[in-house]
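Computed from the coordinates by the stated procedures, all read-outs in this text should not be read as laboratory data. These numbers come from a predicted model, not from an experiment. Cβ atoms are built from the backbone, for glycine too; each structure is taken alone.
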Structure I
């Protein structure tokens, strides 16, 4: 029987039941609970979780070495608290507040790459001053947020999180978005075959933004059958991209940055250090 749309989308909402996030999915925005955000003593406050998007500003903050507090926001509904929504009306991590923003006044920040651009420009680091190279960084940042991130996330949804009884739907989604993710990885493979970093020989926020989503394919998205995205998509075929990712993981800032707001801790390595003392 050929599919045709129902009169209204609301008639289809029940079909989404069984996915890992169905309990919090809704077609409306805004606060659902009254809950203020914690505020630490540092000038910069990060509210996040160690997902690929959440890792991006975490990596940059660690590379910059500035003073900041990291607060974990669990995606079980905490993103709909009134305090979080006041910072990010879109209820997505990461979000941040710079208490020492323009003119010394606090400024609210949301969207991962927006936060990264703000920090890179404020501290004049990890973003080229040369106009041509700077535009190249912008090209890749917008490529990341417009293509790599959403398409990889869509693949992950159908591969891991969609309802288990929707076999035909999951086959279609995994194939459709899996193929697109392979194409995106191929773009990176061609690009990195002739350069050390995304923009020539200079390590920039473009590398920091793109890395977490590629690394997710290497180590994340594990189906309960035991099959992972790395095997399913044959991620090993992207030799130059894997070499680039390995180079980035040699950086202490990247190693720490990917763990910011993980395991229920803002900066888990600090507790490890304290335990050794």
Structure II
């Protein structure tokens, strides 16, 4: 007969499977349940802690769903005007070149009002890290069409679906910046499965390591669901993302060590 195990016996240091990073504050996330933002925050915090760079890291918060990102990290943060995070990160890094500087931006902030700042920072090869969350919609402001919204998708500002003739094609920012000479590392990942989370963490770690080596700009796109904006459950929204967003925005490295990766690379969809 099996002996019963008490709660106290289970909660021991040697049985620890996971604990919250010390880089995260005690503030509860304001993000919608099921959203990928919280997972990416956790990954960034773990990377900062594992690299031992808490005291020399500066984050740049955007306008959008992650506007309160500074509340969740025990590192220095600056808030940028809408779309201007790469410009602010450029100033911080040039004034304090020994710091690890990263921006955290959504598709509305980075790929719409901030397109110019993003492209020019990438073209100059600023020694910073840009983390780009692409959920294909304006989440915070009511579900409007974003530059990354897929063709045919209905939003509050495209009630009949995105029309290419009127609205143009969904913008592939990651492929765009990969073509610029100043980018060192460009990748697209996701956080919808444990395997995807591990790959994203590896990518973000690489982006921070590149800063240490002064190798230029690293750009990490993370595809995420927006179950609130898409009007779906978290599970259904992840399934929709895999079925519809991954074919248009395939996962994987696009540029490594300054070299473009051949398109024959198999998409990472698991």
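Give the label, chosen from I, II, of the structure having the highest value of mean count of other Cβ atoms within 10 Å over residues 101-108. Looking at the calculated values, the largest one is II. Calculating relative contact order in percent (Cα under 8 Å, 6 or more apart) for structures I, II picks out I as the one with the greatest value. When helix-only ellipticity at 222 nm (-39500 (n - 2.57) for each DSSP H run of 4 or more, over all residues; to 500) is calculated, the result is -8500; to which of the structures I, II does this value belong? Of the options listed, only II reproduces it.
One of I, II was used to compute distance in nm of label points 7 Å out along Cα→Cβ at positions 85 and 109, and the result was 0.4. Which label is that?
On the way: I: 2.5; II: 0.4.
Answer for the origin of the read-out: II.
For which of I, II does distance in nm of label points 7 Å out along Cα→Cβ at positions 53 and 221, calculated from the coordinates, equal 1.6? Traced to structure I. Identify the structure, out of I, II, from whose coordinates mean count of other Cβ atoms within 10 Å over residues 149-156 was calculated to give 17.0. Answer for the origin of the read-out: II.
Assuming 0.50 is FRET efficiency 1/(1 + (r/R0)^6) of positions 165 and 245 (r between Cβ atoms, R0 = 35 Å, to 0.05) as calculated from a single structure, say which of I, II it is. Corresponding structure: I. When distance in nm of label points 7 Å out along Cα→Cβ at positions 13 and 261 is calculated for each of structures I, II, structure II comes out greatest.
Consider the structures I, II: one of them gives 154 for volume of the Cα convex hull per residue in Å³ as calculated from the coordinates. Say which. Going through each structure in turn, the value belongs to II.
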